[in-house]
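Q: Next up: the structures, one after another.
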Structure 1
Amino acid sequence: MEYLVALADEQQFTRAAAVCRVSQSGLSAAIRSLEDELGTTLFLRTTRRVEATDAGLALLPYARTMLAQAAAGRDAVVHATRELSGKLRVGAEQCLGIVDVPPLLERFRRRYPLVDIHFTQAGSHDLVEQVRDGELDVAFVATTDHLTGMTRTELGRRPLVLLCPPEHPLARSARLEWEELRDQDFIDFQESWAVRSVNDSECAAHGVGRRVRCTVNDVHTLIDLVQRGLGVALVPHHVASKPQAAGLVPVQLAQSATPQWVVSAVTGSPAAASAPLLLEILDTELGRPEPVRDVVAATPRS
């Protein structure tokens, strides 16, 4: 059922196999075996993509329910104990702004002292893969890519701005058009960071060729390099408001084309029974009485 759901969502054997952490041939054989057992074709294969048949679409909601019930059964066993214990593995990208993870973990520890908390800091794309691999229960990330099969709760979004030294020619602009960024020297994060993906895709979409002269893995190092005149940087607005960035100039992009930096909490299946409790504490802090949590999945085609 896991293979069926992944293939329906990804519509490609290669990506579905990567999501399930199996070989492509193994996944393909499992799907053929299921089709033989049911006596019908579940997917139509073409050279470009794979689409579920009417029979496949009919089976899909039952497959999702079976996977959800298996995860719920695991959680029920944990919740049946008198006191919550076990392990909670949490990951976050640095300086998300919208959520401050260390105080959140402190509040959780005070409420559930028997839970063993493990925390990892990394780029959003690496964190998503760790959630998918079952290495993390909850990750706070700034990407909406490759979240198939995960539960995502959007926590907030911020516009991107150009951060530059006050003596830089672009610092005098009230708003910038994308073509003004062409051929600038940039400082940016490593490719595992979500903001790097946003910057690369937005610049490519607007035909902006740029030179990334410095690649960093730390927000404060990026700010320091901008202050030293080694380049400009596209960053979420809250980064430009940090005390360390005092003296630098944040310049807004044209309003019609300002990209958004989206922060979310993502959980996989199964996740630790304590994972929803961590998010409940966060919901209270953010004043979110009825948060919307979406299971990310491709829209079935009729």
Structure 2
Amino acid sequence: MRVLVAGSSGFVGRRLCPALTGAGHEVAAMTRHPDDYSGAGEPVYGDVHDAASLDQALDGAGAAYYLVHSLGEPDFERRDAEAARAFGAAAARAGLTRIVYLGGLGDDADDLSPHLRSRRQVEGLLREAGVPVTVLRAGIVIGHGGISWEITRQLVEHLPAMVAPRWVHTRTQPIALPDLVRYLVALLDVPPGRVFEAGGADVLAYGDMLRRVARIESRRRLIVPVPLLSPRLSSWWLSLVTDVDAATGRSLVDSMINEVVVRDHTLREVVPFEPMGFEAAVAAALRERAAERVAR
């Protein structure tokens, strides 16, 4: 099958494309800069914010992965909604059999953050034109270059002690990047139109994640929770001690008040394998970072 990957140059996309080609699929790697693309698959021009470009990008594809978001933009909710609506309509015109969308975990009964609320909205907008959408919801993805993982790693490596907001007590279920990619590839062969939840082997509070990473890296870290530290101050704090910009940091911090753990374990039955534990996922991410630094 010819499969288009929207977001082929991103954190997940650049790992997904070679995995799809390895599974025997013909990959069209959609990018705004095809001349600069050096990853797996055939680069094709396309921009989800330029609806006119999508028909040609999707031409000949039987399915598509949608890995796009505008988290760093101040109006990301509007931009992501417009992009999802345009992509879903173009997919319908192209006659796609399915779209596979990477969304976010979170209980719909909660007061979801703007980031997670936007992810839910995108799920619905991609479906509007009638193409079946398979949704894979995940929380923090542990892998070199992922924003949430980089925040965790850099906080541990840069600060011997940290004043942390109340979100250090929120539970999450991080997943290793290789496991996430394995699920995404497998879902191409699962009947479309369902929502699945993906997580790793461990459920941890954010504070526990920081302590475990510190232990793995043989560093001692003191974490002092401060409940009154506001999301705005917290995001500026992140931008000072990590290389994540304040707008992206604010969106992520807002989401950290929502517990993101797997409630529906159907995916483990549909795609049966044992996902990595947190320590193994961290070790893999650190090895990839070290190998990239050596290659430079």
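Each reported figure results from applying straightforward, stated rules to the coordinates on display, with no laboratory input. Source: prediction; values computed, not measured. Cβ atoms are built from the backbone, for glycine too; each structure is taken alone.
Q: Figure out for me which of the structures 1, 2 the number 0.15 belongs to, where FRET efficiency 1/(1 + (r/R0)^6) of positions 62 and 126 (r between Cβ atoms, R0 = 25 Å, to 0.05) was derived from the coordinates.
A: The structure behind it is 1.
Q: OK, next. Give the label, chosen from 1, 2, of the structure having the highest value of Kirkwood radius over Cα pairs in Å.
A: Comparing 1, 2, the top value of Kirkwood radius over Cα pairs in Å belongs to 1.
Q: Which structure, out of 1, 2, was relative contact order in percent (Cα under 8 Å, 6 or more apart) derived from, given a value of 24?
A: Source structure for this number: 1.
Q: Given that distance in nm of label points 7 Å out along Cα→Cβ at positions 86 and 182, derived from a single structure, equals 5.5, which label among 1, 2 identifies that structure?
A: 1
Q: Between structures 1, 2, where is distance in nm of label points 7 Å out along Cα→Cβ at positions 70 and 270 highest?
A: Max of distance in nm of label points 7 Å out along Cα→Cβ at positions 70 and 270: 2.
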